[in-house]
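Please find the structures below.
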Structure 1
Amino acid sequence: MKNLVYKEFRLAAHPTNYIFLSFAFMLLIPNYPYLVSFFYTTLGIFFMCLSSRENHDLEYSLNLPVRKRDLVGARILTVCIFELLTIVATIPFAVLRCTVLNTSANQAGSMPSLAFYGIAFLYFGIFNLAFFTAYYKSPEKIGRHFALSSALGFLIVAIDVVLAHAPVVKDVFLTTDGSHIAAKLVILFIGIISGAGLTALSYKIGAKSFEKYDL
């Protein structure tokens, strides 16, 4: 698996996977739906898979002495690394937005607090499940799979905007101090567990589908 992941970074990773990490600065934009910054990471994943298709990466990989499910695992693990790098890259900007630049609450979604990161993990988990379960059934239809996955992702963005304005829970998503810390930690924990579970499920379903796929 280690060698396959190395192959993914050396041969499959697209330049945009690294370029879009810099989009973490979008957390400094006033009155902006900050979850959109994570969309660009998924866009980079799309470019990675598109580039792999055009370069016949699957054909090359299937000639290696490895199992099909290991190819799926290596690709999804590589994607998870980029997703985690994205989250780590946003943290300094989140701290800056919630301290020095915290002049007003975000009017277009939640503030980048612990609860926000819980939703971010869920966002990636839902994208991974929707995209990779479809991708490994028919790798040639990447555009269609990405469009559906992105639509689900923007549904999460819309829900985040609604929650940030819902009277009962808006303070949980808009405050950046120590208030509502228990609720924020619960949302973060649920988001991490849900994101990890959905991603694991995407591997399980994707590997099963890819075993049946005949190039």
Structure 2
Amino acid sequence: MSVEVAGVILAGGLSSRMGGGDKGLLSLGGRSILDRVMARFLPQVGPLALNANGDLTRFSALQHSILADTVTGFPGPLAGILTGLEWAGTKTKAAMIATAAADTPFFPSDMVARLVAAIDGHHEVIAVARSSGRLHPTFALWPVGLSEPLRHFLVEEGNRRVLSFIERHRFLEVDFPLQPLRSGTLDPFFNINTPADLVEAERILKELPA
């Protein structure tokens, strides 16, 4: 890819529908969900970091940067995106970051390459993944230069909506197809929010190519 892209996995949520704790540390097919997300993301990006909150020592085995929110109060994914932008702007040479949620183990293995191709060298543009007509704002490509306006949006304005921030800036949508399974199709941005979702993910895993 023509521009260096750092990767940030967003795992800073409270996982209330899973009873608290880290969804990413739950087992899926004998591996943690986070391990599966990292395995998909690592080949797609340069430097990689994990955004998480609480006791960060639970991720001490990871060989990557662990970033706590730089904004207090658990304000959601935007805080993780801001934290990632500020990290990339000060600790890496990346012009952009790609974000992925830690509870979405089947996202496309070519996602970052397709987002980069879509912006066609316009490194000031946000590129957002879409499937089945639905945007996935936590799966996006973000210019590092947006860190200051994002901090103002989140802290000074108190706005936590990812899509609201995106819509204030130049952005484009990038479509990703459904993936065929033996028993139907898979939206690659299927995420695990509930125990029932985890059961469904186990079923999906058995239908995917090894």
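Work out which structure the value 17.9 belongs to, where Kirkwood radius over Cα pairs in Å was derived from one of 1, 2. Answer for the origin of the read-out: 1. Each of 1, 2 could give distance in nm of label points 7 Å out along Cα→Cβ at positions 25 and 97, but the derived value 1.5 comes from 1. Structures 1, 2 were compared on mean count of other Cβ atoms within 10 Å over residues 57-64, and the highest value belongs to 1. With mean count of other Cβ atoms within 10 Å over residues 113-120 coming out at 17.6, pick the structure among 1, 2 it was computed from. The correct label is 2.
When distance in nm of label points 7 Å out along Cα→Cβ at positions 73 and 105 is calculated for each of the structures 1, 2, the largest result comes from 1.
When helix-only ellipticity at 222 nm (-39500 (n - 2.57) for each DSSP H run of 4 or more, over all residues; to 500) is computed for each of 1, 2, the one that comes out at -23000 is 1.
Largest in relative contact order in percent (Cα under 8 Å, 6 or more apart) among the labelled structures 1, 2 is structure 1.
Highest-scoring entry among 1, 2, by FRET efficiency 1/(1 + (r/R0)^6) of positions 9 and 169 (r between Cβ atoms, R0 = 30 Å, to 0.05), is 2.
Bear in mind that the values in this text are calculations on the coordinates, not laboratory data. Predicted model, so just to flag it, every value in this text is computed and none were measured. Cβ atoms are built from the backbone, for glycine too; each structure is taken alone.
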